[in-house]
Structure 1
Amino acid sequence: MPSPTSSSLYPHLLAPLDLGFTHLKNRVIMGSMHTGLEEAKDGFERLAQYFAERARGGVGLIVTGGISPNQQGLTFVGSAALDDEKKVAQHQLITSAVHQAGSKICMQILHTGRYAYSPNAIAPSAIKAPISPFTPKEVANEDIEQQIEDFAQTARLAQSAGYDGVEIMGSEGYFLNQFIVTRTNHRDDEWGGSYDNRIRLAVEVVKRVRAAVGEQFIIIYRLSMLDLVPEGSDFEEVVQLAKAIEKAGATMINTGIGWHEARIPTIATKVPRAAFTWVTNKVRKHLTVPVITSNRINTPEVAEQVLANGDADLISMARPFLADPEFVNKAAAGQSERINTCIGCNQACLDHVFNGKVSSCLVNPRACEETRIIIAPAQAQKAIAIIGAGPAGLACAVTAAQRGHKVTLYDAGEQIGGQFNIAKRIPGKEEFSETLRYFSVMLSELNVTVKLNTYLSTQQLNDLHVDELVLATGITPRGLDIPGHDHAKVISYLDVVKGAYVGKKVAIIGAGGIGFDVAEFLSHGDREPSTNIAQFMSQWGIDMTMTARGGVASMTPDIEASTREIHLLQRKASKVGAGLGKTTGWIHRAGLQQKQVNMVSECDYIAIDNSGLHLTIAGKSKTLDVEHIIVCAGQDSNRLLCEGLKREYHLIGGAEKATQLDAKRAIRQGTLLAIKL
């Protein structure tokens, strides 16, 4: 029976859009995201292949990562700028590749202003950003004209490089956005003071760019529709600016949500899907140009519903195209179950970029390495046995089968997934189940033999008639080595997440990623902020009427404290959670603070008895009267099957290295091994 057609499943998402002078083949935009390739050696050659693969995957329009219009607007010293004709040729590599692959592409013009990680940063006023160590210089009145001209000149150069348009970044707290709000604009000249003056720069930039490129060139303006910072714009101001931008010559208006310094999550996995499309809906009603929405839209079903609701005219997705470049083609073929869904973890994309590394993707390690990680047919088919169906084993099995090998995957458990089956139970991490769905579909499609509830002994492994043996047996939780470690109060995190009874007063030993997950699991009440948009907005103090300035001014978060007394403990003297992801760690800490979890560092554990947990905190003795002590004190590689193994084998994932439960490393390692087999 044939698959349902795209016309019946996604009539809005896959409908073409006529822009008058050009058209888009569907309503899907690959949104802008810096990858780090912009500054890497041979980076533009790699970018060309990266974008071309997404273009072949069916996306209607691509927007590049941010490119500065001048040296003052650089993200950091040495980052990419298009401020010289000599740089046009490298951009032509990208545009040519994308056009040959059947899509269109716009270049984002990004002036970072006070967000620049540089002593040369400029801004409307000399006000330091909380996320940068540098205080910007106030841009002189006479220099603003040059800034406008630089935007126009960069747009001209982009046009000569073959781009179909540009996106002008006017949101997320960057340079143009900084002029718009009194939070960052304390000027009293014609670029400050009244709202008309504060939006003048943004409007003039759009006017000048339109004059520079003519009428038959796409101009997207990314508008901050919800600043999520005090002293931000209110709704009437947002609409006023949107109308002015439309009149100035914008082809489309994109949605920007939240400044980078805002202390409200907007794209992390615990943010509900399509959480902010209601904002776009409210603004769109006042405009005539097509409006784009974004943020946490990661499946074609969600995207289709957003468009069907009338929230927007187009959907922008960035990270979902890291996860699966074939996203649109699979949707169009009625095969959305085959999409490798973005889980919003940020671990390999944004965390990489903010640490100066090239971006990748936890669920797709080929992202941004298309020229280096090539999954090609094997020269000779091999029989491969993989022991362990966690992330490493699954990635290895699927990739090896894609190459034509005959793969058998064994696991002692009753379902595939390993530690992902724990992660998906944590409130706010439900997306991990999508990765398991993807792997399950691919195992079936590629005819991988899966044998669950199957434990193989070392002798059985020795007797297996296979060409390659891969051990992906994962980890075993590390226990405590203190008096009372076997007390009835002590319980493993695995048992907790699987549903074991836990009392009302608990201590969690270990404040790494697992400890935070357990604290989230135990502190979560009846509310479901990870799936319920209204509850999420209430929890983080966001005004859905958009009458409060920035969407947050004077708003009080509706915080629900945990019904449990929870102590999250760590040995290190550093801030609890300091080792969590760079872009998401603060969210996890803030969430537990809302639930009044007691986070304590510099702990030394002495003993456990009927009185509870005896410990010292910064050298001072204390006894925590708790019903349960939950152990999240690390893990060891599970290598029991290695003992007595008389044949060659490969170790991957936690079985190879268990210092952290690192799914990013496990999936990458499994993929790379399969390419070599």
Structure 2
Amino acid sequence: MNEIHTNRINRREIFQIGGFGVLGLMLSNFWEMEAVKTAAAASDDAYTPLNRFPRMVQEYFVDRVRQAERESLKSKRSLQTKEDAEAYVQSVQAKIRESFGPFPPKTPLNARVMNVVERDTYNIENIIFESRPGFLVTANLYIPKGRKLPLPGVVGTCGHSANGKASEAYQAFSQGLARQGYVVLIYDPLGQGERLQYVDDQLKSRIGVGVLEHLHAGNQQFLTGDFIGAWRAWDGIRALDYLLTREEVDPNMVGVTGNSGGGTMTTWLCGVEQRWAMAAPSCFVITFRRNMENELPADTEQCPPKALALGLDHDDFIAAMAPQPVILLGKERDYFDARGLEEAHRRLKRLYTLLGAEDQIGLFIGPTYHGYTQENREAMYRWFNAVTKISDVASEPELVIEKDETLWCTPKGQVSEMNSRTVFSFTQEKSKELAANRAKLNEEDLKAAVRSMLKLPQQRGTPEYRILRPHSSRGYPKPRVAAYAVETEPRVHALVYRLSDEPLYSRPPRGQARAILYVSHLSGDMELREEGLIRDLLAAEPESAFFTCDVRGIGESLPNTCGQDFANPYGPDYFYAIHAIMLDYPYVGQKTFDVLRVLDWLKSCGHSEIHIAAKGFGAIPAAFASLLCDQVVQITLKNAMSSYAEIAQTEYYDWPLSALLPNVLERFDLPDCYQALEGKKLTMIEPWGAKRTSDNK
């Protein structure tokens, strides 16, 4: 992610605050501290950003994920008979289809053998096939020599490695299986190996190999209703299709295995494809709750849409192929919590027992750190051999790791030189198709669509709120400020400041019908000092009450979690946004709900006419809330997103997942909302394009 564009708001100050506490003297005679005057010459660096609720968002999501798990376990515990278990398997298969969405029709693979590498007991064919028209997949096919055909086959899925299928661990299990008599097809994931999606003139990634390419392509896809995990699973399904075209392979005896990100794909493929005879996911399967509680981010493809809302967990993707034999592989010292792996195994053990196949679900936890190391590979060999009876070898045969270039399927190691289509080209194309076919909505239908897409809960009653102790000497445009924590959902607060010329220690004063509510971009505390729009608003409406609002996840509730700073593409902002998608309650919908509840609170304080102003990230929930709330009579947006379609149609964009609304382009786009807001005196100041600059350069 590039530098954040703000007016003099330093990224170091905003994004690297970690767990800083509240600045100020915590004295028993705090009230007397109001006499302390604002330091007139204070510099930006004199202020530690206020962050009184750094754990709020984390604990909210923990509660939501725990509740989803409780509901899921209740369903699992209700199973009593074989018939119950069989019905459960069918139900999770249906839920997985709903989460992943429909797959495209199968098109010709147009497979080509680009080269053959001859070795002592096997050959390696370097193969290219098309999982979608023009979308090239590079793969190595390991074929044993001197064996009676047909042989069992295995699809190998790669984890996060810059060189994909050529990585030592992935060559190792492919060779190990081939030397025992398996035909193995291992393919490059998109964004890795020979399938980089964002290449420069030197055929290097402009984004960053692996995780960063996955996030960049996958986050953007949500706008058009796609899920990159389904795209990657489809590559695996088409890899199986190709493997089954080979006469060397027994179609009734094909398995799948992979580690880490490849463990993810193995798990998902167990859920979406029913042709597997065996599987061995390594270093991935635990529970969603453990990942959340342990503050462990996962790639976009590792977080299926609506999975938590549907009651799915990792074990359910394995359950979808029950009672076929599966061994769960993990590591004692892995960041994927071994406790979660054991929990998943216990759940599956009960299901398999009901199905009369108790011995068909296995577990192996190696003693070392994350990776498909020899002890885990050998556990996989033993499991597959017990199924296929192809070999009784207990230890790994001697291996010879090949150079990357030996395994290349392309002349220079990238499909881009062969004019392969990119994920982005498909996203761009679909966005344009959706725009061409999208019906124009009248204002009431647009409001209904916005509510539906945001998944907004019902607004009930007047929100509770806390009166926080004020801070002095913050350099705000007025000498006094009162701080309120408005409860928008259980244990969730929007932090609201009210500026004043006089001390204010209690509830907001009544008597003013009109108020300005400024929804902050990153931090109300910082922007009260730094943002010119705030000063312009105060000068234009000196008689209006003035409030700022930090919605969840920024400013006063900026999370100090995940071991990353806020701006990191793999940091806490992403972590909660992707979990919100799994909960089917988009993060931008949660933030919009915060604004709506603050508007309810302002109404209870007597403010019946609201002028909403907002900047940047705050402009999106502010616009949605303004559209839905009759109380808002005027709206001013600075640096608002121009449109979601522009992001979907721009290869290099710079908006975080927290600002994106899944599936939005199927129903409407932001310009539709802006047009509807023209009746509320909408003013747009320097809108931001896909790259979060006014000129989009």
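FYI, it's all coordinate maths here, none of it is from the lab. All of these numbers come straight from a predicted model, not from anything done at the bench. Cβ atoms are built from the backbone, for glycine too; each structure is taken alone.
Values computed for the structure shown
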quantity	calculated
Test item: Cα Rg over 2.2 N^0.38 Å, for residues 256-511 alone calculated as 1.50, pick one of 1, 2	2
FRET efficiency 1/(1 + (r/R0)^6) of positions 264 and 432 (r between Cβ atoms, R0 = 30 Å, to 0.05) - highest-scoring structure of 1, 2	1
Origin of the value 4.0, where distance in nm of label points 7 Å out along Cα→Cβ at positions 192 and 584 was derived from one of 1, 2	1
Top of 1, 2 by mean count of other Cβ atoms within 10 Å over residues 240-247, largest first	1
Test item: distance in nm of label points 7 Å out along Cα→Cβ at positions 216 and 520 calculated as 3.1, pick one of 1, 2	2
Answer label among 1, 2 for the case where helix-only ellipticity at 222 nm (-39500 (n - 2.57) for each DSSP H run of 4 or more, over all residues; to 500), calculated from the coordinates, equals -10500	2
Comparison of 1, 2 by relative contact order in percent (Cα under 8 Å, 6 or more apart) - largest value held by	2
Computed 90, 53, 48 for Cα extents along the principal axes in Å - originating structure among 1, 2	2
